[in-house]
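Just so you know, all these numbers are worked out from the coordinates, no wet-lab data involved. Predicted model only: the values in this text are computed from it and were never measured. Cβ atoms are built from the backbone, for glycine too; each structure is taken alone.
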Structure P
Amino acid sequence: MTATTFEQADAIAARLTERKDRWLHVSIPDRILCLQRCLEDVKAVAPAWAAAACRAKGIDPAAMLAGEEWFVGPIATMAYLRSLMTALKANGQPPPVQQHLRNGQWVAQVFPDNVIDRLLWLGFRGEVWLQPGQLPTQGLVYRQKLTAGTLALVLGAGNVSSIAPLDALYKLFAEDAVVLLKMNPVNEYMGVILETAFQSLRQDGFLEIVYGGAELGCHLCQHPLVQTIHITGSHHTHDAIVWGATPVEQSQRKAAQQPLLTKPITSELGCVTPVIVIPGVWSEADLAFQARHIAGMVTHNASFNCAAAKVVITASNWAQRDAFWSQLRQELAQTPTRVAYYPGAQERYQAFLAQYPQAIVLKPSDEPMDNAVIPWTVIPGIPANAGEYALTQEAFCGVLADVSLDAANTGVFLTQAVDFVNKQVWGNLSCTLLVDSQTQAKWNTEVETAIDRLRYGAIGVNVWSGVIFSLGALPWGAFPENSLETIASGRGVVHNAYLFEQPQKAVLRAPFRLRPLPLWFPRHPNLLRLAQHFTNLQATLSWRHFLRVVLAAVRARG
């Protein structure tokens with residue numbers, strides 16, 4: 001793409017500023033019509049969208065693996081557009097499926113909230129936990145309209161193609177701001193597709209897209225017309241924006257409480273994502289299933305996900321620990337490697353190898369070594385110590401750390417594991433717990449206490465926490481405890497289609513064994529066809545499209 005000059009960016013910011021008050025007065029019915037047009041336009045560009053992302057990531061657009069890009073791109077975007085339409089049809093206050101007080105904290109079940117999703121996601125339950133002491137109020141932006149409009153700058157992410165449009169839609173429809181979206185240089189090829197997909201918002205002057213590197217980003221962050229900022233990316237980039245370009249300047253400004261940027265800024269900045277495996281008595285099929293489950297958490301999108309599994313915590317005295325790790329290593333070894341398309345991946349990977357000479361490299365035996373890929377790599381014997389490299393540095397490539405904790409029983413293990421991930425593992429964006437049904441029943445109080453104590457913004461119980469990202473009804477963001485000085489995984493949330501004002505965290509619960517084969521599992525044999533049918537279903541909710549999705553899902557075996 002042709003880089004946007006500073007002069008062009010200034011003119012674009014001026015045009016958006018002229019329209020920001022007008023956006024406040026666009027009625028709910030007109031907004032719904034706008035969302036419907038966006039839904040239709042996203043569907044129209046979905047094949048080109050997925051193909052472009054595949055080509056950039058070294059995936060054959062006709063291969064089954066290409067379905068991954070359909071799901072994390074146009075499908076996730078269409079699902080969120082539909083969720084926003086549902087919210088606006090309820091005047092910004094869509095009624096939860098149910099809600100209750102839990103130890104003084106409101107919990108609202110919001111997913112699944114329609115018949116088709118209940119059938120597609122059998123046994124799933126998505127909850128929004130509100131901050132303690134806060135009422136479950138929703139859609140304040142539609143009840144108390146602002147008196148003046150806002151221009152928001154969205155700094156897009158480069159790894160997942162739906163992040164930038166989802167962030168922009170949240171700013172538009174949940175915060176009532178017009179949006180200047182700057183594409184990340186890693187996936188700026190998506191810009192021309194997004195321009196078409198969101199042409200109705202662009203034609204009305206409520207959304208503009210610009211292209212460039214860090215210099216343009218810095219210029220726009222400091223631009224006098226830009227009033228708020230949202231970034232999805234690295235905490236290093238966040239601190240460069242807020243506290244200065246060098247570590248010395250950042251340290252001095254933090255000490256003096258003098259940030260370089262004083263505008264409101266929200267962010268989602270990654271995590272060393274933990275998976276807590278609660279010890280139980282698992283069958284051979286259970287071991288194989290959960291090993292493949294975690295392998296999918298590692299290998300999805302070549303592990304360039306802020307929610308990619310990075311550390312697995314088990315009980316050292318779990319009788320099946322060795323069998324579990326044997327299965328997991330086997331799954332990773334059977335999963336084809338992926339092109340390491342994200343900048344800096346090789347350097348980060350080599351840094352981990354230098355720290356841990358015991359690292360075990362896993363790849364299919366018939367695959368030659370290739371500098372363009374990074375093999376899946378397990379690092380055994382990581383000590384559960386404060387400051388440990390693997391626990392404080394986000395690899396952002398296919399590295400998985402193995403940590404074990406000594407515990408007398410399951411209850412003690414849960415207490416220790418929660419303390420460990422809360423205090424010793426960097427970040428607080430998302431985490432996953434795996435617990436079989438018998439263990440859940442026996443230790444239910446302890447499991448529920450663990451979920452309550454986990455200081456993460458998104459918690460998956462028997463389901464990869466990354467799935468929460470794709471379910472727009474649930475909020476996505478760090479646990480609300482980070483300051484600008486110690487930003488960790490960021491501040492604020494996005495998605496949150498139920499428009500809760502004070503979310504604390506999202507909890508997605510699922511059965512221990514998921515059927516049919518989950519979309520994020522490696523080597524899914526029917527992923528592309530399933531994705532194409534899913535796209536049609538998101539565009540038009542009908543039983544005909546639903547049945548095609550079901551048939552494609554049940555044909556996926558292996």
Structure Q
Amino acid sequence: MIRLKIAGMTCDACATHIREALEKTSGVCSASVSWSQGRADIDADAHVSAGILTDAITNLGYRVLDHDAPAKASTQSDEAMGWRSMGLSRKRTGPPPQVAVIGSGGAAMAAALKAVERGARVTLIERGTIGGTCVNVGCVPSKIMIRAAHIAQLRRESPFDDGLPPTPPTILRDRLLGQQRARVDELRQAKYEGILDGNPSITVLQGSARFRDAHRLVVRLNAGGERDVMFDRCLIATGARPAIPPIPGLSDTPYWTSAEALASDTIPSRLAVIGSSAVAVELAQAFARLGSQVTILARHTLFFHDDPAIGEALTAVFRAEGINVLEHTEASRVSYAQGVFTLAAAHGEVRADQLLVATGRTPNTDGLALDAAGIAVSAGSAVAIDNRMCTSVPHIYAAGDCTDQPQFVYVAAAAGTRAAINMTDGDATLDLDTMPVVVFTDPQVATVGYSEARARDAGIDTDSRVLTLDKVPRALVNFDTRGFVKLVAEAATGRLIGVQAVTPEAGELIQAAALAIRSRMTVQELGDQLFPYLTMVESLKLAAQTFSKDVTQLSCCAG
């Protein structure tokens with residue numbers, strides 16, 4: 001007879017679940033489980049170990065205690081559960097810690113894998129499609145569509161039309177969409193579903209989670225019924241959804257968010273876009289290049305939070321491509337009749353066959369019953385966290401778009417990894433001082449570090465230079481000199497503290513800028529580095545050299 005002490009049972013149903021799981025285990029003859037006494041007595045063959053039985057129980061979300069440990073579910077200390085604080089080389093003397101992860105996107109997956117790597121057992125809970133926003137309805141499908149639109153534009157028009165006569169393309173949207181969906185499915189299987197299926201230390205529950213208290217989740221299973229999940233540590237990584245502005249009449253119309261836009265098998269003749277930041281401008285340009293007549297309604301200007309030169313440059317590009325950019329324009333009412341959207345604005349009406357609303361994202365925290373666990377939220381219902389991703393409850397963490405962190409999947413994944421380290425007795429923080437940002441328009445927008453305005457607000461005196469692309473050899477040989485590179489330096493030291501770029505493939509040069517800032521390089525040191533000739537990243541070197549010389553007087557590849 002094997003006797004195990006179990007924490008986390010709250011009723012007869014819990015005991016029944018455990019008994020059934022034990023009796024399904026090979027070699028177990030019978031099991032008797034008492035939730036009130038917190039124990040299980042198992043009659044099993046000699047080859048059945050306590051470890052096998054423990055796995056059967058912990059897979060259900062309960063905890064098996066050492067024989068010397070007190071059978072307390074919610075108040076038991078880390079020391080009693082066999083935790084030993086050993087930093088990144090933590091050693092465990094008892095059963096593996098139980099980590100619950102709510103969500104399955106970038107933050108959730110990174111956390112689950114790191115927690116398992118560090119000896120935990122993970123229960124991952126997902127109410128919808130495995131993989132979260134990025135792979136399913138965000139980064140991956142949008143970049144596929146944007147790339148297809150870029151190819152369409154090059155076939156229609158390029159700087160080399162005299163020697164390569166253009167051939168306007170026929171847009172077969174249904175086939176492009178099929179290609180997009182196939183790649184999304186492939187990546188979701190390879191990077192999410194397949195990894196989860198192949199990891200025996202991760203149990204996936206399909207359902208909606210809410211907190212019952214600070215150590216228990218209730219999961220309403222998609223297949224029916226509910227299950228309690230006990231945890232030692234928990235990560236909230238539920239992401240965000242499109243924020244919908246309270247415009248009168250909007251809710252009564254069949255408007256698109258980015259998800260519907262990316263999934264559409266048709267290209268509307270006329271598309272109106274409400275919004276002015278990354279998602280709005282990326283999709284506006286993509287639809288325009290695929291054949292839509294696009295109008296953007298920007299409450300301020302494009303990218304009004306960034307250096308004004310960025311919005312000015314991109315607005316000029318868009319207008320040159322035939323995109324109607326209405327600055328300082330808000331829709332006061334939206335109506336829909338006979339297949340046409342009508343947007344009322346101060347300067348007249350805008351009519352369109354489809355309307356895309358891209359005005360930011362709001363955290364998915366409603367329905368989690370955060371108050372039941374004592375978890376504090378910040379403005380906008382985001383989960384409040386510190387730089388260790390810890391919430392107001394010491395053993396509950398959060399990461400990604402459901403917090404007030406910048407909403408980028410690489411930030412979410414980095415935060416999830418660090419949260420997992422901290423959940424398993426490590427100590428890790430996330431430094432966002434040199435976080436690069438890329439917007440996938442054409443030309444691309446990329447930034448890192450301080451803009452002049454942000455530096456001024458921080459009390460930093462700056463010296464800056466702007467290099468237009470007609471000074472960059474790569475841009476000249478491409479016959480495409482749209483855009484600029486701007487360097488912001490600390491005036492007193494010459495240290496590089498910020499870069500803003502609007503160039504083709506700006507995303508491919510911004511990481512070099514981020515590394516230069518992190519290395520505390522001066523613009524003089526950056527200008528002295530070796531850069532390969534006829535690359536766009538060479539624009540960083542040239543921009544740095546403008547602090548001390550006239551680059552128009554240099555030979556092509558002057559050092």
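Brief remarks on what is shown
- Here relative contact order in percent (Cα under 8 Å, 6 or more apart) was derived from just one of the structures P, Q, and that gives 12; the source is Q.
- Structure responsible for 20.4, with mean count of other Cβ atoms within 10 Å over residues 266-273 calculated and labels P, Q on offer: Q
- Given 162 for volume of the Cα convex hull per residue in Å³, for residues 354-537 alone, calculated: source structure among P, Q: Q
- Value 2.8, calculated as distance in nm of label points 7 Å out along Cα→Cβ at positions 410 and 506, assigned to which of P, Q: P
- Entry that produces 20.2 once mean count of other Cβ atoms within 10 Å over residues 114-121 is calculated, selected from P, Q: Q
- Answer label among P, Q for the case where helix-only ellipticity at 222 nm (-39500 (n - 2.57) for each DSSP H run of 4 or more, over all residues; to 500), calculated from the coordinates, equals -8000: Q
- Answer label among P, Q for the case where Kirkwood radius over Cα pairs in Å, calculated from the coordinates, equals 26.5: Q
- For 15.0 (mean count of other Cβ atoms within 10 Å over residues 58-65, calculated) the corresponding structure among P, Q: P
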